[in-house]
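Bear in mind that the values in this text are calculations on the coordinates, not laboratory data. Please read all numbers here as calculations on a predicted model, not as lab measurements. Cβ atoms are built from the backbone, for glycine too; each structure is taken alone.
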Structure P
Amino acid sequence: MEQSFGDPARGKWSEERAWAWYNKRPWIRGFNGYPSNCVSRIAMWQQYKHKEVFDEIRYEFGLAKETGFNAVRAIIQFEVWYYEHDSFMANLEEYIALADEFGLGVMLTLGNDGYPPKAKWKPVVFGEQPFDLGYHSGIKTGPYAGGYTEPGYSLIDEPEFEPHYYEMVEEIAARYAKDERLLIWDVWNEPGMCRRDLLSLRPMENFFAILRSHDPIQPLTASIWSFTEDMHAKRALERRAAELSDVITFHSYRPYADTVLMVETLKADYGRPLLCTEWLHRILGNTVEEIFPLFYLERVGAFHWGLIAGLSQTYEPWGSYFEEYMKDGSTLDLTKWQHDLYRFNGLPYDPKEIRTIRRFCEAADRRDAAKNR
């Protein structure tokens, strides 16, 4: 039996409320990614090696603060909540408290469409998490391997598990809907991604409805991630995600010119604050030197992927790129890191990038201080 939790748009913020929330804050700039010693969200949130993982999180939060960031985006994992419930909830609270200690507001991501197809799915096993060297996401058969034609698979597709997802959202919303340490509710990551199309429509709407039933002090959002020259041709699920969002979030791993057009079009289409919740893709020309100053100038919130190189190996290119690279005429430059700002040892991948980030973070702080005088 399909579950419904009412109108997901009931309680959606007005444009005025969204702008009032956004304008009273400093320019939001943060990062995505798992701790360097974790290959996945399972490794990050499980209780196994908890102290080692959170010691690394503390170190990386300090590095983020030193760099100039004031926010972090964290994606949770249903299986850890379901099978290790009590320790997961304790770990989530510890994560939010630790972020707050370093002046980082948390954008918490609840749903996710970034999965490989069911043929490649494996049940979660807790404990030591294996990883493959040289592959983006640290898993050779992960969602970025390329060559897949079937839709991505998630346990939420199974009728016996779907209600438990709603229980998870209900519990987390009840605990944090009035908590100022939480910056934004990221209801669903990349809806429709991995060939899922409309598979996540009902669950995404239910997540929105559950969260709004708690009248949260934080805005709700779900991201637009596909780019076309005519942004009005966005996929139906992305349009619905934007319609339900209090603030508009998008992903851009595209070059500067495409990102400019995305910002311009989304501003015109929705008239709400914008945040880019995933960016930085040097191989495609999405660089710190061009994209970060653009977001500063347009006052678009910015969360790049990711902070420091680690077992998830997101500095490696998406697996499909190796196939494309072998074709005649490929313009991909695989000598560059795809994501990540710092090396395993905490030194910058490119010191010029860190200088650029600090320069514009400091400029944003001066701009905000002048505005508030």
Structure Q
Amino acid sequence: MKITIIGAGAIGGLAGAYMTRAGHDVLLVDRWAEHVVALNSRGLKIDGVRGDMTVPVRAATPDQLEGDLGAVLIATKSQHAVDAVRQLIPLLTPESLVVSYQNGFNEPDIVAALDDAGLPGGKIVMGSIPNYGGALVDPGYIEFVHEGPIQLGEMDGSASPRLAELADALSALTSVQVSSNIWGQIWAKEVYSAQVVFSALADARIHETLGVERYARVSGAIVREALEIAEANGIHVEAFDFFDPANYKPQTPADTQKLLDNINHAIWLLKKDQTGKTHNFKKKGSGIWWDIVYRNRPSEVRSSNGKLIAYGTKVGADTRLNDRLCSMIYEIEEGKRKLGFHNFDELETYINEIGRALP
């Protein structure tokens, strides 16, 4: 299968390397020229949970693209997804396949951009959620941080031949779960990610943030509100490996304890593949933490959790906790707020003030 991956960072780079190794015709595309040069000259170096390896790959910058792109995976940061698709429009046809291969609610916006260009966006676009994790450390070098499956599905829920073919190709990297409700899977990841955003308020490891019961209770209240936003939009939120929405609607202290156990299990799932490894992991937090602390650049929060708030506002749902959380992240990115545990304390106080604490 011919595949073009736009964005050769951790998510796109790992998928491209493993599919290339399995014999697929893959081109990695990235606007970071130094990264592209390194990929073409030395291959992609990968270390982390699966050990060390180097995979010879083909890479290009966006201006070098031409001809048939095959299946296109948009693996940029969420905030760059729509612009990346717009740049590809001269090379797309009504028979093209474009997969939103990152976090965020990008599928409807990509469909709209294609429609505006006279292409059948609803037919072209496929949805996905990659649940493995990594970090682009240096040009030509990615750290594989944790294992996880890929959810993949047609936006209309159909079981198409192209879906089966792409799922088979991506299985070279990890297990692929074909979904008949990919929009519900996408919402699930964004609801769950509210606690990931919360953990990025301090420069600390996950066991020091979500692993502390007091802070886990705060994050649980924020995720509960996010789930209520989804339900107010008529979304059936799907469960996945890290997240069971049924646990985030506690009515009793016992229910809250079950929720806290769910959070601890998610932490274990994220870290279990690092147990016993001699590798010193460079990425010690979430992708949001990585962007803020390591890469010193804006995170995906505005285009993912920010859109969650917009969805909530549109239907009159309560968005106060997620709005406050995102505002704090924006202030950190703009240099107006310092990272630290005081941010958790501030949110805890606010939750108590508005009566939204867990039982």
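Computed values, structure above
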read-out	value
Ranking P, Q by distance in nm of label points 7 Å out along Cα→Cβ at positions 149 and 293, the structure that comes out highest	P
Label whose coordinates, when distance in nm of label points 7 Å out along Cα→Cβ at positions 5 and 29 is calculated, return 3.5 (choices P, Q)	P
For Kirkwood radius over Cα pairs in Å, for residues 253-340 alone computed as 14.1, the structure of P, Q it came from	P
With FRET efficiency 1/(1 + (r/R0)^6) of positions 197 and 285 (r between Cβ atoms, R0 = 25 Å, to 0.05) derived as 1.00, matching label from P, Q	Q
Comparison of P, Q - label where distance in nm of label points 7 Å out along Cα→Cβ at positions 93 and 165 is highest	P
Among P, Q, which structure scores highest (criterion: distance in nm of label points 7 Å out along Cα→Cβ at positions 229 and 301)	P
Identity of the structure behind 22 (criterion: relative contact order in percent (Cα under 8 Å, 6 or more apart), calculated), options P, Q	P
Among P, Q, which structure scores highest (criterion: distance in nm of label points 7 Å out along Cα→Cβ at positions 245 and 317)	P
Among P, Q, which structure scores highest (criterion: Rg/Rh (Cα atoms, Kirkwood Rh))	Q
For 4.4 (distance in nm of label points 7 Å out along Cα→Cβ at positions 69 and 221, calculated) the corresponding structure among P, Q	Q
